[in-house]
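The data blocks that follow each hold one structure.
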Structure I
Amino acid sequence: MTDHTILRVVSKLLLPYVLLFALYVQFHGDYGPGGGFQAGVIFAAGFVLYGLIFGLTAVRRVAPARMVELVIATGVLVYAGTGVVAMLMGGNFLDYDALNPAHPSTGQHYGILVVELGVGMTVAAVMIAIYSTFAGRGRA
């Protein structure tokens, strides 16, 4: 195996910006294009880039399977939990107006932000799990 020094250096310089852009897309999604799904895919693409350059073992060291599974479950719980909280506050499932009855637009903003965060977490973790599973096929 040859050492790809240039690829390693460039990817180490590029990776923080990929992850930062994913966060931008995540938290800017309620104002413009983007949101949880797109941010999750961009975030996972950073891990795929890391895995392609540094190997699957490095990805599994940074994102162990147990942690990825925990993030998947947490993201689903954040999404569903937002709906349950809205129901407990007298609204329908995912009725964000119920989250802040005095200021429904604020409730809409926070509700969408939290739901999109749950979607982003789940999508990123599932994509990392899929990459890790398929990249590791045929290996012990």
Structure II
Amino acid sequence: MKVFHFGDIRPHPSGRGTVGAYALHVQCPWRIVSDNTIVTGTSDRFLGAAEGQETDHDDPRSGSLQFARTESLLKGYDDATRSFVNVTDQLVVLAAHADGFGGADLLLSGDCRLQIFPDGSLAEDWRFVELEGLHVVVEGGQVRVDE
């Protein structure tokens, strides 16, 4: 699962790590695109950060192509939570669009898009989480709201 946090970052209610005011928990294919280029996506997690390099998932910063590209995009990393942090003024959600199959396309400032595209008919694809609030769950192309 890939988790993207949005909004104000604050300590997690459990006392471990941090959490955004909103989060996307993505369990289906996703990608971040800019211009006519895929910046990174689901499958990059299984590729080495450089040609000929093996993946090392114990290295959360550069153990995979996805990690290296995410750090390059967000420009920040928090050692305590082992999480990438956006320290730029870019990548703010400007608009969100959905399709009839549970897919989503988030337009971000800085000419980027986060695209989510379910590829199964039954399992949970993704959920939008409001911290201590509603969960909008997309499963098999169907949407439900959990309180």
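Here distance in nm of label points 7 Å out along Cα→Cβ at positions 80 and 96 was derived from just one of the structures I, II, and that gives 2.2; the source is I. Each of I, II could give mean count of other Cβ atoms within 10 Å over residues 64-71, but the derived value 13.6 comes from I. When relative contact order in percent (Cα under 8 Å, 6 or more apart) is computed for each of I, II, the one that comes out at 20 is II.
Largest in distance in nm of label points 7 Å out along Cα→Cβ at positions 8 and 112 among the labelled structures I, II is structure I. If you work out percent of Cα pairs over 22 Å apart for I, II, which one comes out largest? Structure I gives the largest value of percent of Cα pairs over 22 Å apart among I, II. Taking distance in nm of label points 7 Å out along Cα→Cβ at positions 16 and 48 as the criterion, the top structure among I, II is II, with the largest value. For the set I, II, ranking by distance in nm of label points 7 Å out along Cα→Cβ at positions 56 and 88 places I highest. Tell me which of I, II gives -2000 when you compute helix-only ellipticity at 222 nm (-39500 (n - 2.57) for each DSSP H run of 4 or more, over all residues; to 500). Source structure: II.
Compare distance in nm of label points 7 Å out along Cα→Cβ at positions 72 and 104 across structures I, II and report the one with the greatest value. If we compare distance in nm of label points 7 Å out along Cα→Cβ at positions 72 and 104 over I, II, the biggest value is for I.
Since every read-out is calculated from the coordinates, none of them should be taken as a lab result. If you're wondering where the values come from, they're calculated on a predicted model, not measured in any experiment. Cβ atoms are built from the backbone, for glycine too; each structure is taken alone.
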